[in-house]
1. Which structure, out of I, II, III, was mean count of other Cβ atoms within 10 Å over residues 32-39 derived from, given a value of 13.2?
2. Can you tell which of I, II, III yields 58 when relative contact order in percent (Cα under 8 Å, 6 or more apart) is derived from it?
3. Can you tell which of I, II, III yields -17000 when helix-only ellipticity at 222 nm (-39500 (n - 2.57) for each DSSP H run of 4 or more, over all residues; to 500) is derived from it?
Structure I
Amino acid sequence: MTGKTDKDFETSLKKLEQIVRDLESGDMGLNESLGRFEEGITLYKKCRQTLEGAEKKIKILSDSLKEIDYQE
C-alpha cells in the first residue's frame with residue numbers, strides 16, 4: 001500500500017471503530033443510528049477493498065518468491 005492508502009485505511013478504520021462504539025452505546029435515536037450504520041457499511045466496504053488489494057499484492061509477491069526459489 002502507498003502512504004496515502006495506508007493513511008486512508010487507518011482513518012477509515014478508526015471512524016468505523018467509533019461508529020461501532022456509538023451504536024453499541026445505545027444513546028442515539030433510530031434515525032441517527034440508521035445513518036451511522038449506513039456510514040459504517042460504506043467504511044467497511046472501503047476497508048475491505050483495501051485489504052483485498054493488499055492480499056492480492058502479497059500473493060503476487062509470494063508467488064514471485066516461489067519462482068525465484070524454484071529457479072535457484
Structure II
Amino acid sequence: MGTLSVALCLLSCAAAAISMGLATGKAVDAVARQPEASGKINSIMLLGFALTESTAIYGFVTGLILLFTKV
C-alpha cells in the first residue's frame with residue numbers, strides 16, 4: 001500500500017514534465033511566428049514553469065514523506 005501511494009504522488013512529477021514539454025514547444029512556435037515578442041513570451045513561459053514545477057516538488061516531497069515515515 002505504501003509504494004502505491006508514493007507512485008501516485010509521483011504522477012504529478014510526470015504530468016509536470018509533460019506539460020513543460022508542451023509549453024516549451026508552444027513557446028518556440030510562438031517565437032517563430034512573432035520574434036519581436038520573444039521577451040514577453042519567455043517571461044510568461046518561465047512564470048508558468050515555476051508554478052508547474054512547484055506542483056511537481058509538492059508531489060515529490062509528499063511521496064518522500066509517505067515513503068520514509070512510519071504511520
Structure III
Amino acid sequence: MSQENVEKLLLAGGADKHLRAKYNVVKNKEEFVSMAAADGYDFTLEELDAVLKEEGLTFESTGNPPFRAIWLR
C-alpha cells in the first residue's frame with residue numbers, strides 16, 4: 001500500500017477517459033479504494049486522503065455524468 005499507488009491511479013485516470021469514467025461514478029471514498037484494489041492499485045483511505053490534500057484536490061463529485069476533479073495530468 002502506498003501513496004505512490006494513489007498517484008499512479010490518478011495519473012492513469014487523467015490519461016484514460018474510460019478509467020476516469022469508471023471511477024467518477026463511485027459513491028464514496030471507501031468504494032473508490034475497494035475498486036482501486038481490485039484493479040491492482042493497493043492503498044488505504046488515509047493514503048488517498050493524504051495525496052488529495054497534498055495536491056489540493058477534493059473528492060466531491062459534480063455534473064451529469066458525474067465528474068471528480070481528482071485526476072492528475
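Values in this text are rule-based calculations from the coordinates and carry no lab data. All values reported here derive from a predicted model rather than from experimental measurement. Cβ atoms are built from the backbone, for glycine too; each structure is taken alone.
1. Values: I: 13.2; II: 9.9; III: 15.9.
Source structure for this number: I.
2. Values: I: 38; II: 58; III: 43.
It was calculated from structure II.
3. Working through the options, I get structure III.
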